[in-house]
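Please go over the structures that come below.
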Structure P
């Protein structure tokens, strides 16, 4: 048993203790997002942790929207979050829960606190409440309305509910301790008057509970055993425990905090992302330069790669930043054995084989993935006119350049040796086509054992090439200058997106479907864009390059 605990994280060890002591008979966890934006990579850590814990202990996982603040909530966000949870594979049994469905119970809970003398209606303004609260070094002072009678508080609170007071004119506060060293315990606000239309309850309510009051009640109603949340809620835990204890829930949930996930040089703040969207700098919350889950999905990241990443990051109590290169390593590791490796020419230049018959087409059998025989092979057509990448030819090459240049011979991948005999330029001096001859004796797979060549380049048959748009991404913020400017705005990278309009891909790509992933030989891993691809327009997003700066232990 001791050996088993060594490999468990501190949350699992705490759960083991609670189960052994009989505090809970069943583990029930939850993921409770606020529907005020799209989920990002940090939320994936919480989803995978909460679902994973429930699954590990044969328990239950609840998916619940914490929709107690209608000012920022939208149905659009609700649907996007549902899609993200399903994509990650967290099984919530198709039962989507809403905190707003418990508004009646929350109101009754507030009434119960008033009757116990633990809550009161306060008429102080927001500024006055802030002033009375004190500071980290000075205690707060009691509100002049703190000693209202239970009867008066019940009457005023009902009037709040019935809409008899203006927005912001009165609040319901917990009666705890204005001298507490923890500011969260200095008579926190439980309810406020706010006439807002709610996405779920419409105009049924004109008072809404505060998050710190609502959240523990939601957990208790659902029978959550372990409320797993990030470290910023650690100072709120005494209030969480006060609420569930004062309301006398028979088996109150236990809150346990863990460190948030911080990725280097990425934008996760909802207000920053919203501004990028509103300003048209990105084309939506799912722009592949972002790290929202919908953006990662659109770019081509897989649920498996996200889960692998979370395993490497681990669960701890200490805050730290993780290099984005680790996430890139995980998607490479996932796609390496899965993706077909195919030929794509991103900056095409015509290559003409002068001694190859004009009307001839032949086919070469090329393996789809040299590291995974199960992916099989495909037939690739070859004819007199091909496309190669512009960077694979140089008129005057530097030393150790082994690709194509005048007089040099290379292998066309899976096909023949070709030798450059001539090239043409336009009036601006740009090379427009390369002329070669081929040696029919050097056909790939023929067993040719003559001369050797040092370079192999990829190519695409011009006769049936597929034309596509390819998008190359870099970090949306300038990594060298840092994420933020002095004025608090994002320091954007002007080269975060490069669009290549006339790329040439081998014929097999004509069957590519939205979301399909491939390795473009030498260029990296690419995914068919799910948003802009149409029947007559094929768009690819580069998921990640082939080279990695991250080295796993």
Structure Q
């Protein structure tokens, strides 16, 4: 019942003003039931004592209290929603940044479906926990002791009994907290594996059909689903025991209160009639915060079960990058100074790599597979942080805001061709979009499509050929108009003629921007003004002429 997790509490208290406002409104709304109980007790006593005329004022008080509670409840709902949304936005931004990390790049346990589940269902679950559960938990801690004091002022022995019942309801379920947590982790793990397998199956459906593996995949997904069902049922069994104990404690307390009221009403314990009614009503109100918390159990558990996935994603995050010292270099230059980097401490990928890139030339980065070429690009993009040495772009910390990228496997989004090109510079004009497409050598082919630039593309651009996707990606990067342009095998999906045209475009771009490309094709390297070669973590500069002879 009292599911307060340290991670979720830290996320919640990072919004102190919203948390305080939401809690005050909730406690005030619930406390209004106590005020209403006083008016109700007085009205009943007036009727029993034959003072019917006096009940009008007390009934008016009941109505006024209900209206005030309605206003407070609406205010709490808005305040709690704002608190949950603020925590959700901050957490999702943090986790998106953590999703790209050095560990994940080479960790086979990291799967896209698991990260997607954490970023969507996991973060949404935290929002529900924060907006619906935390406030009610704080209300139990704040309001229940106050109500017990109120009952004690009327009947101290009964207050002691109610305190015992309340303590049992709160503390007894703690005996199997570890069991509930283990089952929650097992359920979330099952959920993650099902989501990862399902997403992977959708992405690779064509390959699965070609391999004749659809039935086997269906069987595996059914198995994952059964595991999740069993874990969910096991969790629900534990929660039912939790709920049963809480209800037992509440009912025991109410029976004791009813017994005390009967004794007072029969004169065994002398008390005014109004006090008898108030004692009975207050005894019920002592447990109201606990009953409301119990109703939020599922909301709390949804967020609690996501903690393991959130912590796992956070654990892989890179430390915050340090601002690079100003070097006095041009804003569109890239500098590596004695950079060491490794995904594992014992296996450095880059060893004291140093170079400076400036506009006016095309630089090719070569090396065997696994030599660290993509690592160099990720360091420039700010996706990775050097273990030692420094990386700067124009004297600033590396980051995507200064760099345009054309990947070897260019990804296009659902939408029109125009939307995809504009994604790098949403404010660009149609003329600029078409100019970028012409420079990338794709304008004529776009016009030949059914709706030209307004043609809708399939997900991931699958309705285009590989070469067309790559050139749309080049157009997108050119339109972004950033001082640094990185390309990974930009001509790999192009024929010789298109590759030749693209390299001429890059030569023009290189007059004002840093252009660095990973390349292996001899025809592509022939356009390079400078060649940097990575081998065993070390960088050497090769003669363009010597490389051309070697390639020939």
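Read the figures in this text as sums done on the coordinates, not as results from a lab. Since the model is a prediction, treat every value here as computed from it, not as a measurement. Cβ atoms are built from the backbone, for glycine too; each structure is taken alone.
Okay, here's what the table says:
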read-out	value
Origin of the value -20000, where helix-only ellipticity at 222 nm (-39500 (n - 2.57) for each DSSP H run of 4 or more, over all residues; to 500) was derived from one of P, Q	Q
Origin of the derived value 15 (relative contact order in percent (Cα under 8 Å, 6 or more apart); candidates P, Q)	Q
Which of P, Q leads on distance in nm of label points 7 Å out along Cα→Cβ at positions 220 and 412, largest value	P
Structure responsible for 27.8, with Kirkwood radius over Cα pairs in Å calculated and labels P, Q on offer	P
